[in-house]
Each structure stands twice: as structure tokens, then as C-alpha cells.
Structure P
Amino acid sequence: MSRIMVLAGVVWREMLRKKDFYVLLVLLIALTLALFTVDTFGAENAARYVLDLGLLMIWIFSIVLTVVLSARQIPAEEKRGTIYALLAKPVSRMELLLGKWLGCWSASAAATLIFFAFLTLVTILRGGALDPAALLQCWLLYVCLLAVVSALTLALSTRMTYGASATTSLVVQGAVFTLVPRIPVLVGYEQGLRRTLLIVIYYLLPHYELFDMRRRLVHEWGALPWTAFALVAAYAAALTAAFLLLAWLGYRGKRFKRGAAV
């Protein structure tokens, strides 16, 4: 466990050195402050407008940050040749993957907490009211989602270069976010093989809509029952474990090539 924590700490230091987090934070602040000055739907709904779009931006920025962090870990170690020193410690390949995943996930979760804190402050200043329990659940479900995204991206990076794994992961995230919730509607318009294919895709791909509490928070519908929240968290844990297992299966027999391009 200590080796896993050390590897996670390396990821944290890398995130703080790189510019990804700072660029996204500045971009979020700029966009949110721009929304803060706009009153599109009147003073009564302005806070909801800022909160809704702010949560969407946090969703997108958090996923981008998680994908970028997770996609470059393994390819960068292989390109620098540090993978040989790591595995000679000895650090098992499972420990390497778990350490990288834990670092990427926890760093992204902490960045998301900062995003949430800023958006909460802006919403309150705009005159909005937030249910503390619903806000906490919304952030925790975002964190659960990031665990899945990090594990999936890490699995892709074990067999792809940094650019390929990041691009593939972002395409998958976009497809899951936009396509999967619409499949039940599309199924009604299709027949035969297309209908079967849509059903297979629906059950194979993750369901990110389960982690999305934006409507409940924006429209003040209150927090989820904690039993339902626990079921969604368990679903995220199962998906994360499955993707980490795929990452290990894809990496345990991999042969390294010094100086391979990333």
C-alpha cells in the first residue's frame, strides 16, 4: 500500500507542476464571471442559470482534466525509461496501475472540489440558494464518475500512445454522455439488427446520466435518498474495478521498448 501511495503522490506533484489544472480553473472562473454579469432570464432565475451552466462546465472540465492526467501516466513512464526503475523496485504492474489511478482520481477530485467551491460562492453572490445535502451528493457523484473515467483512460493507455488514448477516451466520454441516454428513444424507431445493436450498446456502455444531479440541484428538488445514492456509488465502484482489471490484463504481459514514441 505504501508503494501505491508514493506513486499517487508523484501524480499529484505532476499535476501541480503542469498547467492543465490552472488553465481549466482560469477558464472556469472567466466563463462563470461572464455568466455572473448576464441576466438572461430575469433576476429571479439568474442564479439558476449560472448554476446550471457552471455545473455543466465543471462536468466537462473535470473529465478533460482526468483524461489528460490518466492518459499520459503510463506512456510517459515508458518514454522516459523510468518504467524499468519502477518495476525493479520491485513494484508490481498492478501496484503501478493502482498508484497511477489513485493519484489521477484523487487529484481530479480535489480539483473538482475547488471548481465546486468557486461556483457555490458565485451562485450565493448571485442570490441563489443551495441545499447542502444535494450539493454534497452532486460533488460526490462527480467524484464517482471521475473514478470510472480515470480507470477507463488508464486501461486505454496501457496499449495506446498518450495522444491516441486521450483522444479515444474523450470520444468515448462524449458518446456515452450524449448517445446512451437517447438509446431508449432511438430503439423505438429501429428494427432488426440495428435495434439489437443499440440494445447491446446500451447495456455495455457506462451510464453517466446516473451521476448527473444538476437538475435536482438547480431546481431545488432536494437530495437523493441515501440508499439510491449508495447504489449509484456501488455501480461506479463496479465499473472502476472492471476497467482496472482490463488495464491489468492488458498490461501484465506487455513488453517495453526503450524510446518508444508517446
Structure Q
Amino acid sequence: MHKPALFIIITLINLALTAAAQKDVTAVINAEKSFAAYALAHNSRDAFMQFLDSAYGIEFNNGDAKKSYDIWSVKKPDPSKLIWQPAYAGIATGGDMGFTTGPWEYKPQAGAASLAAGQFATIWHLNQQGEWKYLLDIGVDGNLPAYTVSHIKTVTDTVTTIDATDAMAIDRKFILQYQSLHNDAYRAVVTGDSWFVLKGIDPIIGNQQILAGINQIPANIQFIPMGGGESGAGDMAYVYGTMRHEASITNYLRVWQKAKDGYKLLLQVLQ
């Protein structure tokens, strides 16, 4: 086969894979939208109980990871409204795991002024019953009003290689680089698809913005990974853990994607 013909075939295959990935990510986006719509129509307590994974779902409080079921099952419904929407989403090649992130606002009741705002991030997986349930929910506080979502960004980079991976090993490798290089360690792992969620500011999007605003990222953080997981194909992984910075103890989340030259950072949340 002539090289030009082979190149065309490979290009067509890559385009088809990209189109399929962009189409499939709507499943994760729709899961997040359904979650938010249920909360608006009913209440936050019932919405979280409906969409959490009762066995594995977790949330965070001052550095502690707690089971979502244990948190929400003891709450009672109230008139408050938690309003949110996805702004960025990605899905694994196998369609079994994905993530979303975007702005949220809190109102004491429908029609009232918002009292708080910030950003959230959710890790989703497809359970054995074919239902999308969240494995992890994390958020940061921000300024009112919450930023506006003009369109939902999706991951554009195609996965070039897939193999077995260990989420914790990926994160520990990065942490070793971070301990040596500090914030300069991000230079090797961010891409145009990277999205950083930080307390008190709007998301920093893409490698150019991230590297230009690298001083906005707290330096000298002690990261302690606690857990995580991988997609079935090994192309996507997430890790959560404790972060210690100065006198505060909070949590972090990172979502990694397999690329030709190693794992790249799609999403980072620092509380």
C-alpha cells in the first residue's frame, strides 16, 4: 500500500474516533444535566440520593473523604436550591467513565438571591445496570455571581495508545516531579484541554492560560493521594487526596488521560 493511501486511512480512522468520542461524551453531560434538573425540580437531598453510587460515591470535608450515602441519607429535604451546570466534560474511550465540571450557585429557596457560588467537579461511571452514577463529587467556593457557561467544552485530544495503568502510580509520579520542580512540574503535563479549578477565581483553561497564570496556583502544596480509579481501557484515570498548604488541610482531584508521551492532566481541582 502506498504511503499516501495509508496516511489517508489513518487520518480517516482518527477522525472517526474523534467524532465518536465527541458524540459519546453527551452521555456524561446528560447525566450531569439530569442530576441538576432533578435537584431543581425536587430538592438537593433527593437528587444526590438518586445519582450517587451508594457503594462507592464519596465527598469531602476539611480533608476527610466521606461516603456520599452516609452524608445524604441522614439529611432531610429542604426548600434550598443548589443550581449548577456542566461547562467541561470528558469520557473514556470505552464509555464507562467520565467527568464534568462547571459553576454552581446556592439559594435558600426558589426565587431568592444566590448566597454562595463556586465550581464543582464530578467523576461518573456506568454501573452494571447501565446507569450513570457519580463516584466522586468535589467543589470549591467562588465569587458571586457564578461564571456563565456559553458552551460546553469537551476533550479534543485523541488517545494514541491504551494500556493497563494504575491511577495512584500516575499521580505519585507527578507528585515526585512537583516536589522537585514545584509549579513548573505542570509544564510537562498540561495541554490545550487542561482545566484548573481553584478557590475564589474562575477556571483557568488551556496550557497557555495555565502557564501564564501559574502564580495563581498555590505553591509548595503537600499532596497525599488517598484513592482513585481507572477506566476499563486504561486511557483515563482519576486520583483524589489530601492537600496541605500552610495551615489548611483540604482536598484535591486530578483526572489524567493517556497520551503518546505520557499521561496528561485534563482536570485539576484544588480546594
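Identify the structure, out of P, Q, from whose coordinates distance in nm of label points 7 Å out along Cα→Cβ at positions 155 and 243 was calculated to give 0.8.
Attributed to the structure labelled P.
Figure out for me which of the structures P, Q the number -8500 belongs to, where helix-only ellipticity at 222 nm (-39500 (n - 2.57) for each DSSP H run of 4 or more, over all residues; to 500) was derived from the coordinates.
Q
One of P, Q was used to compute FRET efficiency 1/(1 + (r/R0)^6) of positions 99 and 195 (r between Cβ atoms, R0 = 35 Å, to 0.05), and the result was 1.00. Which label is that?
Q
For the read-out distance in nm of label points 7 Å out along Cα→Cβ at positions 107 and 251, a value of 2.7 was computed from one structure; give its label from P, Q.
Q
Looking at structures P, Q, which one was distance in nm of label points 7 Å out along Cα→Cβ at positions 123 and 211 calculated from, given that it came out as 1.8?
The read-out was computed on structure P.
Kindly point out which one of P, Q the value 14.8 was derived from, the read-out being mean count of other Cβ atoms within 10 Å over residues 171-178.
P
The value 67, 42, 34 for Cα extents along the principal axes in Å was derived from one model only; which of P, Q is it?
Going label by label, the one that fits is Q.
Could you tell me which structure in P, Q was used to calculate distance in nm of label points 7 Å out along Cα→Cβ at positions 115 and 179 as 4.3?
Q
Of the structures labelled P, Q, which one yields 16 when relative contact order in percent (Cα under 8 Å, 6 or more apart) is computed from its coordinates?
For relative contact order in percent (Cα under 8 Å, 6 or more apart), the value 16 is produced by structure Q.
Values quoted throughout were computed directly from the atomic coordinates according to the rules given, and no laboratory measurement underlies them. From a predicted model like this one, the values you see are computed outputs, not experimental measurements. Cβ atoms are built from the backbone, for glycine too; each structure is taken alone.
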